[in-house]
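Structures follow.
Read-outs: derived from the displayed coordinates by stated rules, not from any lab. From a predicted model like this one, the values you see are computed outputs, not experimental measurements. Cβ atoms are built from the backbone, for glycine too; each structure is taken alone.
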Structure I
Amino acid sequence: MRIFKEEQRFNQTWIIVLIAVSAIVPLWVITKEYLDNPASFSTIEFIGTLAIILVASCFIFVFKLHTRIDEDGIRYKFFPFQLKFKLLPWTEIKSANVRTYDAITEFGGWGLKGGALWNKSKGRAINVSGDIGIQLQLKNGKKLLIGTQKKEEAIRVLEAYKTKLNTDV
């Protein structure tokens, strides 16, 4: 029995730099305003505003994509949007393969993507970085791409379970 497990987070350098710059500017403006004119708002309001900016800036680092492939099927969870794993049993999967994709042009970026606001023919995507994903074609006609950083391992595990894709229970 082969098992594939992966956990991914938004931890790319460019995201960290972008968030840091996005936080520093309002922090600087608010601090300057408070120091220049302390009567503009109370100390509690000042500290509260700084705390809200910092918490909001760090919120993206809470997001986590979990993927598990085993004898039951493919499970995924994109925390905090999905609190429990979603199981796609092998009996519901028509095909599964690892492929290269373009997150921006195919799905509109990274995260929980697809559906009403983007190209429906591509299906949905759940990804946090990179350009490699596990492409699933479900028997109900829907498509789902789950991002992965473990290309070779994903290929080996999907190959091991390939016989389960063609069975109808």
Structure II
Amino acid sequence: MDNKDTSRAQTVAFTGHRLISSADRPRVKDRLMEAILRAYEDGYRVFISGMACGFDLMAAECVVELKSERPDITLMAAIPYRGQCERWRKASQLKYWELLHKADEQIVLSPDYRPDCFLRRDRYMVEHASRLIAYFNGIPKGGTFYTVNEAKRQGVMVENIY
């Protein structure tokens, strides 16, 4: 992965909702794992998670789980600002730090919170990927909506597993 085009061509980003009901979690995780494996079979090796609660952490967890069988798979954590998880529930914070320590690369886009830091993170992911795996319910608002639309605008392939 010597140049940006090659890197982008082998990179998948994730976007999805923060709230996934406990009843839906097993189905969503199965569909997510299938989508990641399809991408892997298509030659993708780098997977970017925005590390938010919900779908992002689930995606990071799936990539980490696959590392034992596929050691060439890479998890990149795109962090909007340091301290992203400070106000989360304790269990979510522990999961965040566990996955962050297992990430192959961490990109922190801002040292402190800024009103646009989440959109900057979402743009970063889209600009560095050629495929987007989404968990998007179709409601036209919020970060997932923005990221899916930005990906389509940039010609990034979008696979919605909702």
Given a value of 12.8 for mean count of other Cβ atoms within 10 Å over residues 44-51, point me to the structure among I, II it was derived from. I
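For which of the structures I, II does the calculation of semi-axes √(5λ) of the Cα gyration tensor in Å return 42, 15, 14?
Matching structure: I.
Supply the structure label, taken from I, II, corresponding to FRET efficiency 1/(1 + (r/R0)^6) of positions 52 and 132 (r between Cβ atoms, R0 = 41 Å, to 0.05) with the calculated value 0.70. Walk me through the numbers before you get to the answer.
Details: I: 0.70; II: 1.00.
Going through each structure in turn, the value belongs to I.
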Check the numbers for mean count of other Cβ atoms within 10 Å over residues 60-67 across I, II and tell me which is largest. II
Which of the displayed structures (I, II) returns the greatest value of relative contact order in percent (Cα under 8 Å, 6 or more apart) on calculation? II
Work out the source of -0.35, -0.41, -0.70, -0.86 here, i.e. which of I, II gives that when log10 I(q)/I(0) by the Debye sum over Cα atoms at q = 0.12, 0.13, 0.17, 0.19 Å⁻¹, for residues 12-99 alone is computed. II
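For helix-only ellipticity at 222 nm (-39500 (n - 2.57) for each DSSP H run of 4 or more, over all residues; to 500), the calculated result is -10000, so let me know which of I, II that is.
Values: I: -10000; II: -13500.
Traced to structure I.
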